[in-house]
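Laboratory data are not the source of any read-out in this text; all were calculated from the coordinates shown. Predicted model only: the values in this text are computed from it and were never measured. Cβ atoms are built from the backbone, for glycine too; each structure is taken alone.
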Structure 1
Amino acid sequence: MQPEYRNNRDDAPRVVGALAKSFADGEHIPPHLHRRGQLIHAIAGTMKVETDDAAWIVPPALALWMPPAYPHSMVMRGDLAMRTIYIDPAACLTLPQQPILVEIGGLLRELILAVLDEPLDYDEAGRGGLIAKLILAELERMEERKMHVPMPRDTRAARVARALLAQPDAIGGLDDWAEKAGASRRTLARLFRVETGFSFNEWRSRLRAIDGLARLSNGEPVGSAAASVGYASASAFSAMVRRNFGEAPRKMMRG
């Protein structure tokens with residue numbers, strides 16, 4: 001399906017445009033793109049964002065940089081309060097040309113809220129212009145948090161991947177998922193390995209780690225986050241996160 005074009009702040013009269021918008025739990029935004037680059041961020045709720053190549057789970061402690069004209073779709077988990085900024089394409093030339101997940105520091109978070117208090121045609125020589133310049137300077141310093149799952153392109157494997165994204169604690173082994181996908185066990189295993197770089201079990205483990213970490217970031221206890229992604233104990237979940245990312249869950253989501 002051809003992604004639709006969504007204007008939002010694409011016609012903002014300044015280099016930086018900001019948007020505050022609320023979404024209901026489970027709300028889905030189909031594949032779309034913007035003329036501008038977008039820093040996708042919410043102060044409450046969690047987003048699942050997907051492109052043709054990858055998927056991210058974005059809690060309030062993090063944000064996803066989306067380059068100009070990059071198709072993506074979104075699903076909201078929990079009532080979501082989006083606070084996002086749109087950057088003129090000319091100002092995106094020195095910014096990442098692929099989507100990256102980044103930590104939202106206190107300064108950038110406050111700058112986003114501050115520019116929302118300014119009119120769209122803020123005075124470029126005044127407070128609004130200073131805030132916009134600081135936002136651009138902070139975006140130049142973005143460092144990627146490599147917490148995503150690659151998405152397979154084959155329709156059968158992609159169907160399985162999306163089902164697991166929707167329900168990371170879903171049970172069933174490779175045989176069960178191959179049957180649901182209409183593929184043989186060997187074919188599904190090969191598709192995940194070739195198209196994502198991970199085995200099926202490795203891919204699912206990585207997804208569960210990322211989803212659980214997002215829940216921790218939202219304040220869930222470790223035991224609750226572990227259960228939500230299919231682990232019977234906090235220690236088993238912590239060990240799985242360490243296997244995937246080399247650090248304990250609390251250390252990864254600190255700050």
Structure 2
Amino acid sequence: MHAFDRFITAVQLGADLDRGSAERVAQAVLTTLSERLSGGQADDLAQQLKPPDGFLPGTATLRNRQAESFELDEFLRRVAGREQADEDAARAHTTVVLHALRLVVPSTEVEDAVAQLPADFAGLLSSPWRSQRPVSAGRDLVQLVTARGGPDGQEARRVTEGVLEVLAERLPDREVGALAQQLPDDLRPALERGRAARTAPRRLTAEAFLEVLAERLQTDPLQAREHARAVLSALVEVVDDALLAGLLTELPDDYADLLVPRRSPAGSG
């Protein structure tokens with residue numbers, strides 16, 4: 001994915017938001033952050049993220065602007081005002097956005113930005129920012145797949161292994177190896193089958209991925225999409241941040257919808 005899409009997808013995963021809401025939250029936090037940082041540092045972050053035109057304040061005069069001096073309480077007050085939310089929500093969203101930046105932007109740029117922030121931001125940067133669930137056996141991931149809208153019982157196991165197999169055909173060896181290290185032993189054979197089925201990673205678009213999956217599972221593309229979303233959105237909850245960053249980097253933009261759990265009409269995750 002491109003940097004901005006990786007960033008927004010990470011915000012969606014961390015804050016349990018749809019795409020539009022995640023963009024509004026990110027815009028509120030990043031605009032406030034650009035006020036708190038020096039113009040040069042704010043511009044450096046913007047250059048790394050490459051947001052669409054108009055998403056952040058114009059950069060024509062940004063680089064020479066001085067940082068405003070305010071503490072975390074004022075930062076959260078400004079974010080809350082821009083979001084039209086309370087400060088608890090602003091705190092949670094700021095935490096997610098800062099961690100999402102860490103996931104996407106080179107560490108040196110993030111460290112330079114953090115160095116300009118007051119010490120009380122450290123609590124946000126050390127706080128959990130997304131749901132992560134430990135799994136010790138394949139059945140733990142399979143149960144999470146069912147909870148994410150997938151089938152249950154033996155069919156859930158078959159679907160989970162099918163998605164992992166096609167994913168291993170799509171990803172480079174480095175990410176497949178990292179997945180094998182982080183998933184339970186009894187799911188690794190599915191990854192090995194996928195890796196053994198190709199001589200090099202298959203550059204599958206999301207549509208092509210679903211076509212291959214539908215054929216493997218002997219189902220239609222619409223059902224394959226639901227299966228893929230259930231498994232992939234469960235998978236991102238059990239991997240660490242380094243592997244999540246790798247998955248977001250290696251998968252094209254059109255996979256973003258498959259990584260985020262389907263939301264209910266009420267907007268809950």
Structure 3
Amino acid sequence: MYDAIEVKRIDVSLVLACYNEEPVFAGSVARIVKTLQQNPWSFEIIFVDDKSGDDTASAINQVCKTYSFCRAIYHKANTGRGRTVGDGIRAAAGTVVGYIDIDLEVSPVYISDMVSLILENSADVVIGKRVYRTSPSSILREVLSRGYQWLSDQTVGTGGMDTETGYKFFNRKKILPILAKTVRPGWFWDTEIMVYARGAGLRIVEYPVLFLRRIDKESSVRIIEDTWDYLVNLWNFRRRIHEST
């Protein structure tokens with residue numbers, strides 16, 4: 001349904017998954033567009049709205065009218081982060097496809113270096129490895145992140161990667177068969193796709209990125225519920241991997 005028809009060569013497709021992003025949308029898009037335009041490669045931006053309850057869809061529509069390199073997918077029902085990003089990847093036409101979190105808690109300045117590693121054939125996958133600036137608001141998130149990295153490595157063999165970072169770029173042709181294996185529509189999708197990519201022998205590079213928590217935006221992460229959901233998904237994923245071997 002979303003397979004791209006490549007009528008012209010595009011170097012980079014950037015997927016922006018959106019859910020109730022109205023407060024940060026305009027400012028973030030302006031920063032992202034400015035960053036992408038500073039590079040020599042051709043690009044497109046694919047917005048995927050996951051049935052936002054605010055005016056995010058209208059804002060996306062306006063941006064797509066403004067910029068010819070923007071297009072959009074609108075979900076009729078809320079499906080979750082994994083399904084949203086996955087739909088964008090399937091629709092992409094770029095040699096490289098990636099996604100970043102639109103709240104820009106990790107700046108877009110890292111896009112150029114990460115994309116270049118793939119375009120230069122130095123990597124098949126490049127993901128951000130979050131570095132936290134210590135503050136009261138970041139301590140809990142950092143502890144949970146490091147704990148999850150350790151637990152996921154022990155459970156499903158992630159190699160200690162920061163799998164949950166919302167900042168990843170892929171060689172599109174190589175990641176599409178991997179994407180087809182993923183089944184979780186929510187946040188756990190990030191772990192799935194990285195475990196499968198590692199298992200397939202794709203060349204993965206972790207790139208250090210500074211994470212700065214935004215206090216002006218309500219996070220869509222629910223600490224207790226999402227932590228429990230991750231634990232359940234880790235166990236089920238481990239069982240699924242063992243059953244398939």
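Values computed for the structure shown
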item: Top of 1, 2, 3 by Kirkwood radius over Cα pairs in Å, for residues 29-132 alone, largest first; result: 3
item: Parent structure of the calculated result 23.1, given that mean count of other Cβ atoms within 10 Å over residues 45-52 is the read-out and 1, 2, 3 the choices; result: 3
item: Which of 1, 2, 3 yields -20000 [helix-only ellipticity at 222 nm (-39500 (n - 2.57) for each DSSP H run of 4 or more, over all residues; to 500), calculated]; result: 2
